[in-house]
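We did not get these values from a lab; they are worked out from the coordinates using the rules stated. Since the structure is predicted, the reported quantities are computational estimates derived from the model, not experimental observations. Cβ atoms are built from the backbone, for glycine too; each structure is taken alone.
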Structure 1
Amino acid sequence: MIARALMLLACALAATGCIETRFESPPGDNIETCDARWKGLWTGEDIRSSQDATAFFVDDECRFEVLDQPERGGPIKRLRVPVNFVHADRNDYLVVADTGLKGLVELKAPYGVAPAPEKSFFFARYSAHGERIDIYKVDDKRVAKQIIDGKIDGTVSQTANELHVYVRGDRARTLEILRHGGIFVDKSDMVLHRVNQTVDEFERTMLARQKNAKP
C-alpha cells in the first residue's frame with residue numbers, strides 16, 4: 001500500500017528502486033512549504049465505490065500525510081512526508097527529498113554516483129483545479145536520453161529491468177531544466193480527487209465498505 005501511495009504522488013519511483021530519476025539539487029531558491037490548494041483529503045480512486053484506504057491528507061498547517069492501511073480491514077496509518085512546492089512560469093512542481101521518504105520506502109544512495117550525496121530530490125509537475133489535481137511524473141527515458149545526448153549533465157545506468165538516472169546541477173540549473181527541459185510526461189497518468197470528509201470519516205467509510213464487500 002505504501003508503495004502504491006507514493007506512486008500516486010509520483011515520487012514512488014523510488015519505491016521499487018528499479019526505475020528512478022533523482023536530481024542533485026532542488027529547483028531554485030523560491031521553495032515553499034505550502035500550497036493551500038492541496039489542503040484537504042485526496043484520493044486517486046472513485047470514493048463512491050473504492051475500498052482502497054490509500055489517500056493523502058494536508059491539514060490546515062500544510063502538513064502532508066500519506067494515509068495507508070497496512071492490513072485490509074485494519075486501522076489507517078498516517079505517515080508524514082515533507083513535501084515542498086515550487087512555482088515557476090505558471091507551472092507548479094512538487095519537490096520531495098529522498099531523505100524525507102525514510103520510514104516509507106527503503107532507499108539506497110543514487111546508483112553509480114560517487115561519492116554518494118547526502119540527499120537527492122524527486123520532482124513532479126502538477127495542475128490543481130479546485131476538486132482535482134493532475135500529476136505529471138518525470139519521463140525517465142526522456143531524461144536519460146538528454147543526458148546521453150549531452151543536453152543535461154548526469155549519469156545513466158540501464159540494465160534489462162532497471163533504469164537509474166541522476167541529474168547533476170545547482171539550484172539555478174535544475175530550475176532551468178524544469179522550465180525548459182521537457183522532462184515530464186505529456187499526459188497525466190494520475191488524477192487526485194478531493195474527498196469531502198474528515199480523515200476519521202474516511203476511515204469509517206472504508207472500513208464499513210470493506211466489511212460489507214463480498215469475498
Structure 2
Amino acid sequence: MPPPWANVAQARIIGELHGSQTVNVMHFANNVAAADLTAINAQLQQLVEALIDCVRTTLLPAVTADWNIVRCEANRLHPAPSDPIVATANAGEVGELSSTSVSFAASLMHLRTGQGGRRGRGKVFLPPPGEAETTASSIDPATGLLLVQFAVCMAGKFGAANPTTDWRLGVLSTTDLAEVAGSYDTAFRQVQQLTPGTVLAVMRSRKKGVGS
C-alpha cells in the first residue's frame with residue numbers, strides 16, 4: 001500500500017509491570033478515506049481490536065506473568081487529530097512466563113522498512129520474559145520463538161502482504177515531518193520486517209515508580 005496516506009494513526013499498548021505503567025507506541029497508516037468522524041472511529045476500532053488480539057494470543061505467552069495488559073488505544077494524527085478509541089483488556093490478562101525481579105528489562109522488536117538510515121528503522125521495547133527464560137542476559141530460544149509468533153501476528157494483520165486489516169504498520173520519522181516541505185507521505189515508511197532481538201534489552205524509564 002503506497003502513499004499518499006489517507007490516514008495516519010498512533011496506537012499504544014498500555015500495561016502494568018510491578019505497579020508501573022508500560023507504554024508501547026506504534027504508528028499505522030492506510031489509504032481508506034474517512035468521510036466523517038463515525039467512519040474514522042470505525043477504522044480506529046478495527047485497529048485497536050486487531051492489536052489487542054495479537055497481544056492476547058501471541059504476546060502474553062512470550063512475557064513475564066508480572067506484566068498485565070490494561071488496554072490498547074489509537075488516535076488519528078493525520079489529516080486531523082482525533083480522540084482515542086480504546087479496547088480494554090479483561091481482568092487477569094497477564095503474561096504466561098516466570099516472574100522477573102526488575103521492571104526495566106525488556107524484549108526488543110526491531111522494525112525494518114527496507115529504506116536505509118536511522119529514519120527507516122524503529123524499535124519497540126516489549127515487556128520482558130521472566131528470569132527462568134533468560135540466561136546470561138539472553139532470551140532463551142523457546143521464548144524467542146514465542147516473540148516471533150507475535151511478529152507473525154502483527155505482520156498478518158498489518159503487514160505488507162495480504163493483511164487482514166486496512167492498516168499498515170510503519171515507522172514515522174519526526175525528523176522528516178519537521179523538515180521544510182515535510183509531510184506524512186514522506187515521513188511514514190511501511191514496515192517490511194519485524195525481528196525480535198535475542199539479547200535482553202533495558203528501558204530505564206521503566207524503573208519502578210517512574211513508568212512507561
Structure 3
Amino acid sequence: MTFLIPNQPPPVLLSIDFRNPPADVGLPPGGWIAGGGLYFPVNPPDTGAGLPLGGMSFRDVVVQIQLGLVEGDGNDLFGVFVRRTASGRYFCFAITANGRVVIRYVDGRRSQDVIDARIAPDVRFYNGLGNPNVFGVVASGPALTFLLNGTVVHSVIAERGLADGELGSYLHHGPTSGRAVVRADWAQVSAVLPPVRFTTGNY
C-alpha cells in the first residue's frame with residue numbers, strides 16, 4: 001500500500017455564520033442573536049465564562065472565530081477557549097479592547113496566566129469597542145498555537161489529558177465595567193490536514 005498526493009483541502013468540521021444561524025444554535029444565559037451576530041453577556045464582576053460551539057469535542061483542528069467586545073472596558077477579556085474537558089480544564093486566548101493579550105490555563109479550580117502582556121507591534125489588532133478581530137488556534141497534538149488576525153501570537157504545549165475537548169468563545173468580565181458583552185460574527189473549525197489517500201499500487 002502507498003499513499004497518494006492529497007487532492008482536496010482539509011475538511012471543514014463546523015461552520016457557523018450568525019447572519020444565517022442554524023436553528024439549533026445554543027444561546028448563553030441572557031444571550032441573543034441580532035444583526036448577524038450572537039451576543040454573549042457576563043454580568044457578575046471578575047467572572048469568566050465560555051460559550052461552546054458545535055456541541056462536540058474536537059481534537060486536532062484549526063479554529064477561527066471573529067469576535068468584538070461591544071460593551072465593557074479595558075479590563076474585560078474576550079477571545080476563545082479550546083480543549084475544555086469534563087473536569088473543567090482548558091486553555092483560553094483573549095485580549096482586551098485596549099491591546100492586552102492573555103493566554104491562560106485553567107485546571108478546573110485555579111487559573112495560571114502563561115502570558116499577560118501588550119500585543120506586539122507587528123501583530124495587526126483593531127482596538128476599541130465594537131471592532132472585530134479574528135482569533136485563531138491551531139491545535140495539533142500537544143501543541144497549541146494562537147493567532148490574532150492571521151499572525152502568530154504565542155504557542156504552548158498542553159499537558160497530558162488535554163488531547164481534545166470543547167471549544168468556543170470566551171469572555172471574562174473584569175472589576176470595573178457594569179457588564180461585558182462580546183459579539184460573535186462567525187466561526188469555522190477545520191481539520192489540520194486533508195484526508196489521507198491510499199492506493200494498493202507499488203512504489
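With distance in nm of label points 7 Å out along Cα→Cβ at positions 67 and 195 derived from the coordinates and found to be 2.1, which of 1, 2, 3 does the value describe? The correct label is 2. Can you spot which of 1, 2, 3 the value 1.03 was calculated from, given it is Cα Rg over 2.2 N^0.38 Å, for residues 59-162 alone? Label of the source structure: 3. To test your reading of the models, identify which of 1, 2, 3 gives 17.7, 67 for Rg and Dmax of the Cα atoms in Å when calculated. Corresponding structure: 3.
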